[in-house]
Structure P
Amino acid sequence: MNDPLILDTNVFRNRDFLHKLEKHHGRKILPAVAYAEICVLYLGKKNKSPKYVDTFLNKLDIEVDWLDQRRARDAAICCINSGGNFSKNARDYLIGAHAYPPPRTMITYNKEHFLFLGNRVYTPDEILKKI
């Protein structure tokens, strides 16, 4: 599988997945919104430094994909096309927009939050069978 892997915040709780992800040579992308969520976890709850977070992501060869006008528009389009509620699920639409348009693949434990991406959403366990 050569499609970029878009990572949701919750995949970072699975150490086995992260260990295997480290060896994966394809592109691994963390949306800026998920990066902010990771920072809240590590800086706020685990009392780690910003350098720790960035070193951790660099070790896994994960790039942060920043939110720009195109991604924000893609999030709006995903929400509109799926009949979703942006005010309730803004972060998921903003994270999922990094997997839009195809062939990007979304990796998450909350597949139901990303139904607007169709069949390109996998759990970490499911994607490990493909990569």
Structure Q
Amino acid sequence: MIGLIAPLLLRIGIPERLHRVVSYVALAVLTIVLLWWLVRQYDAAVIERHDEKRESAASAGREKSAEEAVVDAFTNLRERDERDHDIAKAEASEAMKLPEARATVPPTTLARRCRQFRQAYTAEQLAKMPEFKEKCR
């Protein structure tokens, strides 16, 4: 190695007695630079593999989240339609009654209460409740 570098050092103008020292220093610097470059390449590969794993895990989570968002949207839409239907039904039933027989509670409140009853109790329990039969049917 030193024999390869010696003619180059002579052309540059470095005295012969320093050739060995300069050659070893150059070899050490070259080795350090090469090791630094290899470590950087290895680190970049490790980081890339980690990012790929993280992205694949995140994409599965995003897909699941999107599916849940669609299900939630349809559920909310269905519940909103049911609520609107219950309110319209309660308003129609109140409108058909004589003015003195109408409830003092607004039909929207009655519809909301009927909805809460339906969510809290089973059909058998609701059939036994006179207040549900009277207000919600």
Structure R
Amino acid sequence: MKRDKQAAPKLPLEYKLLIRPKYKEIERKTVIEFGLRTVNEFTNFKYEINVEQEQTDKTLRLIIRGLRAPKTSIPSIGPAVFFSEYENLSGNYNVIISKHGKDENQFLVEIAEKAITVKRRPKKKFIDITTDETSW
């Protein structure tokens, strides 16, 4: 008997990455803010995502190393988060996010002073990128 081809199961998204321009009033300059969060929310603590960052030429690499408990012991509900800011980014960048140095997703992102556009996304992904805070 001939077997039908089965579709590979769709992997659920684990993370969302927000990339947006952010104006800093005190310093009077615009930076590019990267906000990484888990899709799942935690009920006891608001964990922090431990991320190692690397920047070379037109490549930004975020390596997710895991979660760490917050420094305060006050219970709160929400996703695990990580924020970072970059200065002087302009043009097309390869944004590579990897989990524990194993799984990797690569995006092509065009960064301009007023707008950010995602030009290429991977087919199989554990993370998605948005440039709109309301969908983050």
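Just so it is clear, none of the values below were taken in a lab; they were calculated from the coordinates. None of these values were measured; they are calculated from a predicted model. Cβ atoms are built from the backbone, for glycine too; each structure is taken alone.
Structural remarks
- Label whose coordinates, when Kirkwood radius over Cα pairs in Å is calculated, return 16.4 (choices P, Q, R): R
- In this comparison of P, Q, R, the computed figure 0 for helix-only ellipticity at 222 nm (-39500 (n - 2.57) for each DSSP H run of 4 or more, over all residues; to 500) is attributed to R.
- Comparing relative contact order in percent (Cα under 8 Å, 6 or more apart) across structures P, Q, R, the highest value is found for P.
- With FRET efficiency 1/(1 + (r/R0)^6) of positions 58 and 114 (r between Cβ atoms, R0 = 25 Å, to 0.05) derived as 0.80, matching label from P, Q, R: R
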